[in-house]
Structures are given as structure tokens and as C-alpha cells.
Structure 1
Amino acid sequence: MHKVIEEIVESNSWRDGEFAKLKVNSHEISSELWNRMCVPMIYAHWEGYIVSSLKIMIEFLNTLNLKPDDVPTKLVVIGLGDSYKSLSGKQNFQQRIEFTDKFSSLFGKAIKFKKKIDTKSNLRAEVLEELCIMFDFDFNKFKDCSSSIDRLVNVRNSIAHGENSFVITKENIQNFIEQVNIAMDIFLNEINEFLNEERYLLPKVA
């Protein structure tokens, strides 16, 4: 197990206790209200875990002082993300020269990945897939829990928008927690393989 995984597990261990509390309505609130209250909390833990885990991984990558020539193209794009903004719109020839000079300069420096993770505030399966593509994680491993994740996001959004069309049962809450835990475990394992196999580096030429 990579040392980063230990840090991720430790920093997120409190979520297990929260999930256990959500499974039991100890305050004897009406079951319908309790179940509706649980959904946004479960979603918050889902998004929070993914964001927290990636931030810890990125912190580690930033300590490696990786150069653009060291890493796969997709990581170069992530690391130089804001630099591409100047490409939008029309540019005159002088602006293209300035951009090229700036880009050449950036390629000579270590990449520093920003720790802002864009979940679009809706971490459904398609957004998770985008994150997996960015960091070379295997999204196919999430296929069995993807539909439950999407339903969780949909129900959470309907509650946030004041809709009352979904009837949430105790079984729904149990299933959401179970599927989120499965997805979180898969995500953790993907980070572990990514780091242990050093997939953040280009293959060495023999």
C-alpha cells in the first residue's frame, strides 16, 4: 500500500462513523423526513471523499517536481490547464509569439498541479468518468455502482430544488451508503495502483 493511501484512509476515516449514524434514526424523526435528510449528507460524503482523495494524491505528485517531459500528455494538460486560456478567441501574430514563449518557458519548469477538483457540483457517473480519464483510472470498475451513484445525485438534486416526487425508504438509504462505499473503495484502489505503478511517468525507453 502506497503511503498516500494511508493518508487518504486516515483523513477520511470519520466518514464511516457518519454513515453508521445515518443508518439509524436515533432521534426518532419521522422516517420520511429522516430519509430525505440523509440523501444530501450521503452525497456530500461521496463528493467530499473523491475531492479529498485527489487533493492528497496531487499534493504528493507536486512533491516529485515532475517536468512535462516526464509525464503523459494528459497530466501535462492538467498541470498547464490555465495556460491554455490565452488560446481562446482570435489572436494576432504577436500574441501567438508571446503564448509560444510562455509555453516554452513552462515546459522547462516542474509542473505544479492545482488542487481544485471540478466535480461540477454533480458527481454523477459521467463526471467520475472524466476524472478517471484525467488520471488514467479504470472507470469500467465502477460500472456496477454507477446507476446507484446517478440515482443518488438525481434524488439529492430534486431535494435541493424543493421537489417532493421521490419517496425515499430506509432500504434506499442503506443501498446508497453501500454503493457509495463500494465506489470509494474502488477509487482508493485506483489511486493506489496509479501511484505504485508510477503511471504518472512516461514509460522508460529501453
Structure 2
Amino acid sequence: MNLKGRFSKERQFYFQDPSTVEQLSDALLSWVPRTQKEIIVVCVGTDRSTGDSLGPLTGTLLHNNPLHSLSVYGTLDEPIHAVNLEEKLTDITSKHPNPYIIAVDACLGKPKSIGTILTKLEPLKPGAALNKKLPEVGDIHISGIVNISGYMEYFVLQNTRLHIVMQIAQSISNSLQQLDFALANNQTEFIDKTRYSS
């Protein structure tokens, strides 16, 4: 990967590409600060909507593995969604003053983009597809395109295939586990990509 690609402020990956986990991890590693700031992963979404369950599925997968450098909020058991988002963010920042936050959420896009994982060096704007005004989340965000945008988005999210959501969640979770391993070992380049292979 060239340096221009590695340090750009936006990256795109396809969930079935074998190199996605390593490349997404590498992009995140190039962005997160090497300071004493705590790094928090906030997974946004709800288990009441298949398409919108990407965040809590990712959070649950991360909770099922020991992490050393990342703290995770938002799981199937305790989701962070439109109704409780502001309250949860207040709670997170009270427990972790001035954290560096990586937000994870589902989004909608063009038909040919379904399965794409986007990561940007900017806050997540949750609820945009449904025209909801919600607080921005994080310093970095990761979004998985789970279905088609443009028409009756609420029903599109409700009728999204769980299979693709689960596969995207697994890719994001594996990437964040690799990031955690790299941070715990003070690495600046990447690491054994087979360690977290599914």
C-alpha cells in the first residue's frame, strides 16, 4: 500500500476481499493517536432492525474476545441507538474523560456498493439515512453499507439480509481486534493477519 493511500482521510474496502481485515486495521492504526488517551469503540444500532444491527453485532463479537487497548460499548445485550444515544455518550465520557472514539454503524448506499466498508477520519452522523437529528459520535467512524438507499429506508433496513450484516460485522470486528493487538504491542506496522482470521 502506498503512503498516500495509507494516510488518506477516507478508505473503502469490500467485506469479501481477503485483504480487508489487514487493510482496515492498517488504516485505523495510522489514524489513532499514540498518546495516553483511552480508545473507545462505540457501536451504534439496534437489534430490532436487521440492517441496523451491524453496530451491536460488531460490539458483541468484540465482547466475546479479550481486548487490551480498546473499550467497547454497544452490544446486542446493551445496544446504543437513537433513543438512548445522548445518554450513553454522556455516560461514556464521564467514565472515560476525553477519549478517542471509533464509531461503528450501518448505512445505506448504491446497489453496487452493498458490502462496502467505509472508514473516515471524521465523526459518525447517525440517523442520517432516516433524517434523524442525533449527536455526532467519535473521531473516526466505520460504516458498513448493508442495503440500498433512496426509498423507504426504514423498511429497507428492516428487510436487510442478516447474512451480509453478520459478515460485515465479522470483518469489522476482526479489524478492530487486530488494531487492539497492535496497540497493545506498540506496533506501528502490521502484524500477523492470520491471528484473527475467521
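Can you spot which of 1, 2 the value 3.3 was calculated from, given it is distance in nm of label points 7 Å out along Cα→Cβ at positions 123 and 155?
2
Can you tell which of 1, 2 yields -10000 when helix-only ellipticity at 222 nm (-39500 (n - 2.57) for each DSSP H run of 4 or more, over all residues; to 500) is derived from it?
2
Assign the value 27, calculated as relative contact order in percent (Cα under 8 Å, 6 or more apart), to the correct structure from 1, 2.
The read-out was computed on structure 2.
Out of 1, 2, which one gives 2.2 for distance in nm of label points 7 Å out along Cα→Cβ at positions 147 and 187 as computed from the coordinates?
Here the read-out was taken from 1.
Can you spot which of 1, 2 the value -0.85, -1.41 was calculated from, given it is log10 I(q)/I(0) by the Debye sum over Cα atoms at q = 0.15, 0.19 Å⁻¹?
2
Values quoted throughout were computed directly from the atomic coordinates according to the rules given, and no laboratory measurement underlies them. All values reported here derive from a predicted model rather than from experimental measurement. Cβ atoms are built from the backbone, for glycine too; each structure is taken alone.
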